[in-house]
1. When distance in nm of label points 7 Å out along Cα→Cβ at positions 208 and 240 is computed for each of P, Q, R, which one produces 3.7?
2. Out of P, Q, R, which structure matches 4.3 when distance in nm of label points 7 Å out along Cα→Cβ at positions 32 and 200 is calculated?
Structure P
Amino acid sequence: MEHRYRLSNIEASFEIAKDIYRITFMDPKCRDSTPGQFLMIWIPNVDEIPLSISNVRGDEVTLLVRRVGEATEALTSMKPGMKIGVRGPYGNGFSLVKGRVLLIGGGLGVAPLIYLASKLRELGSEIISILGFKTSSEVIGVEELQPSQEIHIFTEDGSLGEKGTPLKILRKVIREELPKKVYTCGPETMMWRVVNLCLSLNIPVEASLERYMKCAMGICASCVLDPLGLRVCRDGPVFSGEVLKNVSDFGRWIRLPTGEKAPLQS
């Protein structure tokens, strides 16, 4: 893979939820990407950041970006016609199966599940979605995931859908629907519980992890998971439950930009 940037013009950028923007641009090299993979996006004169692919239609690529710092502030402020640099796609994505599947997303973790759902629908899979958010102003992906066989929406404050988190009905849905596979992306403490429940019930599960990344090529070791030495940028960001059960960092520890480890915040 080439690691040089490809320049692309922003096609559209608009806010779809509180501080969350949908950004589209054209990039033919993303046509063969896999749901769960990510791109390194360079904002000229600012920085580069890793972002999950939220959808691909032909040459059009969609990203969902939360405005949280200098780089995302700059990116979400860009107007159509302005240029960004793109490299990737990187990493290993979700493995697709045909049959009844369960998607569990939390917050901005819903973004890669949108792309995943579109590919699963192409296979003819039956999709059940459980989505969780802090409040109604942060809800994303419902329209894109609405074609699901079944969709459950949770907000922590009860402002939309049921009050609580996806974990509230997870065991019940798994026992009733017996999905062929479970896919999850969102807060790691949530995914830790999802993965462990699926393992206890012998249901195959895949989770997409987020870590601080600098190079995206497996060189800098900023995203290494102990004790296996797995690199989230190359070996992930999607991992199976069978792998994650042997990763002591999962659900417990992250690495700071300095390389030091710190407890994962719930």
Structure Q
Amino acid sequence: MLKTMFNKTRYATIPVVTSPTQEKIAKDEGTARLNADERLSLICDENSFQLMFDNIKTKNPLEFEGYEEKIDTLQQKTGDSEAITTGICTIDGIVTCIGVMNSEFLMGSMGSVVGERLTRLFEYATENKFSIIVFCASGGARMHEGIFSLMQMAKVSAAVQHHSEHGLLYVSVLTDPTTGGVTASFAMLGDVIIAEPNALIGFAGRRVIQSTISQQLPEDFQSAEFLLKNGFIDIICKRAHLKNTLAKILKLHSGGIM
């Protein structure tokens, strides 16, 4: 159904409507973390988002005690089925695949469902020649799933590479916090890597690194500003300008006129 909906033209004409809620979110320059619904309302054209792959449900392959109950509680609390929401939308009229991680859901940790939904989203984007944007917010791999969680790093990275080999655009947006196995895999593989101001971005924790190398780290270590200064990301973008910035990047890649 979604493929039929979007295959006639890659450029829909859906009006952008800014609600008071969107204005409030946009003015908050990264000091508060957004859930998936808030992020989608800020970035997607009104009523354009179509949910995909929500039927992929969380299992408990290691029979980790209390895991199912924790997932049930978080689903009721957040309204999300997992730590990532995936789908397709328009951004300033441009059809785009989008994934949004939610740090409120078990710290946005990447388990088998997060990895599978992302992989399928990249495969769908590759098949239909769509650009893809992923908003990263994660504490890393999910300990409750052990090796099943860790293998998602390689699986998603392979899907990203396949998408790239077809000359398609992947924009990674790093929000607070982006750490662990997510940073070590798909978060840093974007053709364009954007970060929100003051976002914490890294792999291991600051204290772990300091004790390992026996050196004092800079005050701004693992901040978005530190990463930009050292060439690890391309842009730091305030929330109020994020949708417009993404639209410009999408149009440039597609050969459109800004």
Structure R
Amino acid sequence: MQKEKEKIKIMGILNITTDSFSDGGLYFKKSDAIERAMIMIDEGANIIDIGGESSRPTAKSITIEDEIKAVIPVIEAIRSKTNVTISIDTCKPAVMRLALDAGANIINDITALNCDESVDIVVKYNCPVCLMHMQGMPQNMQNNPTYKNVVTEIYKFFKDKIKYLVSCGMDEKNIIIDPGFGFGKTLQHNIDLLQNLAYFKNLKKPILVGLSYKSMITMITNDFKTKNRLGGSIALSILAVKNGANIVRTHDITETKQAIEVFNQAF
């Protein structure tokens, strides 16, 4: 159980995409995206995570130009209205740089800065970064993902990555880790990671989890309607908080925030 002083942060998901698995197309218009961000802030989101490229299984890459066109005007508009923490969900160095210049505070990279230019940017801007583990890439990550021990292998991945980034000049205090639920993992891999999440506390880094509407919920419930995954999303998020998560990435701010508050008070 989290200590009372360790307030759990809620990261609200804002996908400015046409093909994200849960909300693709809903906020592709700038005005709709800005409105959604302000609603999430009012509901209690501590961080708004803005992404312009879907990372769902089999997702296709988009051009740098299209990603910039989608996210930068929205970041600028949100920053002009509020001081909320803004995260840019991207693996492209050019997008990272422009997003930080536009007012973003955090880099959320599903490739864990797997690019020298990205590392240079993070070091130069001295900004926090979320490092996510992924086996493979979105186009192939669910093609028979295999581990000898998913927990210890991902732990070693983070340990080695942290050591490397610090050697490059990154401030260790800026590192956040994300086990990458659903990114190159089977259902059992995801369950093993969730049950052993506390093990990653040994790295002494904040843990971010993204479990909102993930397909593992359908694998457990056999309910194939994506819109029916809210209950499962909250259940997984609560288990993650119980086991040490510090930041919960979600589409549903009000429900997730309420569930965490009740859990922390009653457990």
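FYI, it's all coordinate maths here, none of it is from the lab. Keep in mind that what you see is a predicted model, and the values were worked out from it rather than measured. Cβ atoms are built from the backbone, for glycine too; each structure is taken alone.
1. Values: P: 2.0; Q: 3.7; R: 1.1.
Clearly, the read-out refers to Q.
2. On the way: P: 4.3; Q: 1.9; R: 3.1.
Structure of origin is P.
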